[in-house]
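Several structures are given next for inspection.
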Structure 1
């Protein structure tokens, strides 16, 4: 039987996690190979070039561009403070002078005698990259960053918003059936990563933000409430850069769906431990999944397992990643050999999947399935 290769959604109690920590442009790596680091430790730094501020001196002074050079008080390379005089006309008998004032602090980079325009470069912006997880530096990328590795429990969600954060796990519900409403969000949620086994209401998420929760990990959430949180339609771009205070990770899908029992039990077993979360998601080419990483302090390192290329086969548990069954779990019952015609009219390889929630078997394109990796 030909194998169906499909991306896997990981729910793994113990594995080695490798995270590449890279600067946006070349800089300095400040840690050493094999060095033990904490999640909050800075591993690399650089400076982003400051903003460019154009200043039209010719217009400000009402002069020809060629005349500007003769009345400059500052030269290219000089440091400016906001309000400094760059150039000044001699006036009439020393009176009625016209001044060109710097609108920003920075370095005067250039002055053109052709256009009469000056360029001010504001101060560089320092940028640093943290380790993100507790672990060991296992690779140095010269002038760019490092790879940090750790033995950890590793869980991937199906969708998320919000960036990298770190906090202590707090379990909100005793099971995967209880809806997470605002009554469950209390003052002791501040600084915590909240885990609920079922559906999260919009009001509960907003209260979690107000209470200072670092993140929320739940089974399901309404898609229309994403727009209410962000104030705009999310679109299809990669998520993770949203300006929100609390990272949201959905493990199963949109709507009133329950978290997979295995996922809930694994996260519940780590209650009180520090966890790193990241809501960054990209569903299209170059799949990126939101993640929950719980470093296992004191655990001996495992040997990295070779990639399992066996793919899905009858009996494999999968999650659907496209509508109308988005987020639903099921079991592959058959992998037809022949290409099947889809409703769109195109042909594709499909799998017959028994959806747990409905008990029905449906034919789905194999590309719309993710294998649940448990080991």
Structure 2
């Protein structure tokens, strides 16, 4: 049988997932191997050094650098409060109005006192950086000082593009079918903290309404690129998304424009409505090595079998999504996998496949122009 290797977009009802949760710098891991954790549990944390402030004490007091310690009221390592006097001159001939003093610019610690430059450095308190579990599951690996690997069984859905960071919330399907637009009036005040599932498209006003009510995320078939620019205030370009601070996480499952959400994806999300999901909009745009995702822990039903590891290739009968123009975003079924090379418009000879579209028509395109929709 002919095989065509291709990246896959996973939409899987029940699968075992592993998530690596690691700190950017060494810190402390708070859980042991084998422990169960919830999505919002802090599994590790570290301290980020506080900001440093410099004060030129000798210039302000009119003294020599070598004399600085004679005028300091604090030494290295001492705690200070903002506006607390840390250095001063002695009154001249008992005249207090000729006395000069310097106050701390921050609340923090005296970092260093230089007898060469006459500078005193102050450091703000360190900031705690917590690392949340993100998904509900069991810790199966611990990397000392850095983090853990969490394993969970559940529903796993990948989108084609997303923005916004990791969030959690209950699934709420706001439309009746995958070919219906998500309108502002579909988004209720009680959707605060929810992961709102739309259908074909979400316009700018709908996304603004979701942000206003405090929804955690919006999952929808398509969005217009001009609306995306309006939301962000800039063009995404070629980059990794996921750090945007727009008040919501947005996941597009199909592509840009008015594209109905896959019926399979919509029904799968509908079947898990009311359950808690972990959502991330992080996307690697060009290489496709990172996909936005929706993870819903737990079995979707007793009759659903768990999927094993994906096979990683395309076969006849597979559902695929076309990922290049002029058919970008269209979903179809593979009907043929010719083994011989064929010439395409660029005059290159490449391997191709035949795809039957949902309207019944068939097209022949390069195998590199599709990705598997894994179910």
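Only the coordinates and a few stated rules stand behind these numbers; no lab work does. Given the structure is predicted, the values throughout are model-derived calculations rather than measurements. Cβ atoms are built from the backbone, for glycine too; each structure is taken alone.
Computed over structures 1, 2, distance in nm of label points 7 Å out along Cα→Cβ at positions 56 and 112 reaches its largest value in 2.
Taking distance in nm of label points 7 Å out along Cα→Cβ at positions 176 and 192 as the criterion, the highest value among 1, 2 goes to 2.
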